[in-house]
Structure P
Amino acid sequence: MTNIILCGGSGTRLWPISRSLMPKQFVKLFGDNSLFQLTVERNAKVCERQFIVSNQDQYFLALDQLEALDKTDSKYLLEPVGRNTAPAIALACMALDKEEIVLVTPSDHLIKNEEAYSKVVERAIELAKRDNLVTFGITPNFAETGFGYIQAKPENNECLVLSVELFKEKPDLKTAENYLKENSKLSIQNLPLKYYWNSGMFMFKAGVFLEELKQYAPEIYNATKKALETSSSDGKMIRISKEDMLAIPEDSIDYTVMENSSKVKVVPSDISWSDVGSFDALYEELPLDENGNTLNDKHISVDSKNNLVYGDDKTIATIDVEDLIIIDTGDALLVSKKGSSQKVKEVVEQLKDQDSQLHHIHETAHRPWGTYTVLEDTPGYKIKRIVVKPGKRLSLQKHYHRNEHWIVVSGTATVTVGEETKIIRPNESTYIKMGEVHRLANDGVIPVILIEAQVGEYTGEDDIVRLEDDFKRS
């Protein structure tokens, strides 16, 4: 069985922790592992293989985190742009044997009851073997308006499997409360529940899903098939061209297949699940002190209760405040009432309208070769701390609007400027004039750390002309 892991989301509802170049699935919110790593480890217990479907900009985050887990045999499918879940799942299924059973999971969900999870997966496998499309219905415990719901009915006396009557859109609060009231009445009578949260997790044979997609969404099926046929592949990684990806209609698996197919079954899943889709949801999953504040060594609390306080660098002091969300990331500060954190996406939209990069990137940006941290960004100049991993190198590139000064702090850098290549050691520097072709490499065994000072009329990240790149970036 193959675990198809969808990890192309941007997680804007957890801004400013989550950014499009470091979305929530790769942030280590719970101990030493990210949600992506927890997903991989959880499903490795029930699946033999992982097939990662990722935005091409996030591939290297996934690769690094899989290497940290010592899981380097995964297969990858890289999308230049996202087209929602139906095309993503279809592309992966077309690359597999049609009889292969796949467990499709988002990469950013938290499941704490893994014993119960294993049992519902086993139940789903039996259904998938009989050519059903299986979805996992989460037992709702409050009136959530941010999820879709599944209206189901029992199929057997044990009520371990349900048939789908309807998929419900995200309801308003009154409708969601009515769903829970109806569930409560049924529970009192020891009858199976009628309404479940739609978890976004699925199981089926690859070929069965594709046949249903071909029947109910032929435009997506045909465009996806063409995109895969013209893709490039080295056996481990499949790259879809941007032109072919944009030609695929954008839609979700729910709208295209699950709401239309007669083969859909629901497995009730009481597995301590959360999509960690808002700061309110995150608060419910984090450890708390005796006053209901999230545990944080940098937080000084004076008569403050029930607050989510997140920040690693600054000391955050609160006095006489309750039910707040306080998120500090160095370059951005969010303060919200608890219960209002869904409105964070409105902040992100305003940042986009302002052409700000704050929704896109952190002060520290992760690249396939390492990281850079912006230390100062002022009109006319920018200062960065750059870390290049051993054996990696940046693209061969040039800039039209800036000069660069590099000072090596640690390690030994191999620097190419024009036709000349030289070694730069700690406390040594080099200068790259505007327009000169250059490259930075680390041929050593320890990270290279350097300070880069950019001077020019424009220091934006899009002033990079890549002439050659190990990571096939344009």
Structure Q
Amino acid sequence: MVLRRLARLIALSLVLCGFLRADALKLATFDVDATPPIGSRMAYDPVTNAWDLGLRARGIVLLGAGRPIVLCAVDWLGIANEGHDAFCRTLAGAAGTTPDRVAVHTLHQHDAPDCDLGAEKILKDGGIDALNFEGGFQREVLRRLDVAVRGASQGAVTVTHLGLGSAPVHQVASNRRIFGPDGKVRTVRYTATTDPALRAEPEGTIDPEISLVSFWDGERPVAVLSYYATHPQSYYRTGIANPDFPGIARFMRQLAVPGALHVHFNGAGGNIGAGKYNDGSPTNRLVLAERLADGMKRAWAATQREPLAADAVAWRTEAVSLPPSKHIDAAKLQAEMRGRTAPFVTQGGASRLAWLRRCEAGQKIDVGCLALGRARILHLPGELFVEYQLAAKAGRPDRFVAMAAYGDYGPWYIGTARAYTEGGYETEPRSSNVGPEAEAILLGAIRKLLKD
């Protein structure tokens, strides 16, 4: 008791003398295994074996700038609807904050699970096997995150500086939509493209840069967040859960800077993939990983550090209603569920119905923005087209702007308004749960959040 009182008196004296700030910014990191066990299901296939690298759910908790702020990236295909709600609630409870101050994103690897507890309930209520929407393992990961975040927050370290850096990534990303002379999508260049003629097509519209945000305690880096927009597949349907080339690149950088937790976020990569530079051969996974890791390395070398105080950190959200696609037919989905047809059971019909019901109930999605000094980090839902990311950066050239997409996965693909008139897989009724109205809503939220 005497020692605790003495410690408090010393700390108070340091604050009064200006040696220690009362509002010091602190940061905690967490990292848990999110690899499903053999015999369980991933988004497309059962797990049949394990690989050297598994899947992770990792992130940071910022303390000292109002209620804690939590950022989390998960090596899964998507976390949607009630599943996304559950992740935000769990992390908020563990960190001592509110769900609106939590951002949860996936990297969208395809040899990985997805999570939609709303779809699971719909299937089970209908007496149907939930298959890839079975949420037992997903709830176990929630339990692990709860334990990890509670423990990490107790050992938070002081943050004195912010690091910001960017660099181009060479020969990884390319636009998936190949246009004909009529301005319509002629074909889609998927993430593994065997046709040499399609690979010879230009890169198209991409964001070539990777953005790095790092947090420092004096001269010591404690966390590095990276942001890059592309589908993460080199090849998949292997039956083995793996983080694909972004996870390998992240692991390489973790080895290079071992004292800081490396957390990678997928940007607005809905219409972006590695198809121009990837024929799907297994050896190409390492090639793409090395190229992405090289971009991370050069962004790290270009990083500029600046002091970061708690009063230079802010979290803002804009709640948006994204109208469901006019092509979603509730009666048809209900009939497919009663008939247990393949499109409903195996092609995401239950997730689509869960999304529709949430929209009809007035559920909104939070678009978030983390302000860190001169940096603005945006947090968006769905498989967002890269044009949203480019528009955000162009809208604030005086700021360091980065974007994480693949937040709430309920909307699936979110194209630009124009894209819905151009054709192509991403904006077909089977692929997108929203329509062209989404562009004005999301760009309006982004502009509002980027205002100082």
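The maximum of distance in nm of label points 7 Å out along Cα→Cβ at positions 171 and 323 over structures P, Q, that is, the highest value, falls on Q.
Quick check for you: by volume of the Cα convex hull per residue in Å³, for residues 275-314 alone, which of P, Q is greatest? Sorting by volume of the Cα convex hull per residue in Å³, for residues 275-314 alone in descending order puts Q first. Structures P, Q were compared on FRET efficiency 1/(1 + (r/R0)^6) of positions 91 and 411 (r between Cβ atoms, R0 = 41 Å, to 0.05), and the highest value belongs to Q. In this comparison of P, Q, the computed figure -10000 for helix-only ellipticity at 222 nm (-39500 (n - 2.57) for each DSSP H run of 4 or more, over all residues; to 500) is attributed to Q. Looking at distance in nm of label points 7 Å out along Cα→Cβ at positions 139 and 355 for structures P, Q, the greatest value goes to P. Just checking, which of P, Q has the largest value of distance in nm of label points 7 Å out along Cα→Cβ at positions 83 and 115? Biggest value here belongs to P.
To test your reading of the models, identify which of P, Q gives -1.16 for log10 I(q)/I(0) by the Debye sum over Cα atoms at q = 0.12 Å⁻¹ when calculated. Going through each structure in turn, the value belongs to P.
Bear in mind that the values in this text are calculations on the coordinates, not laboratory data. For clarity, every value in this text was computed on a predicted model and none was experimentally measured. Cβ atoms are built from the backbone, for glycine too; each structure is taken alone.
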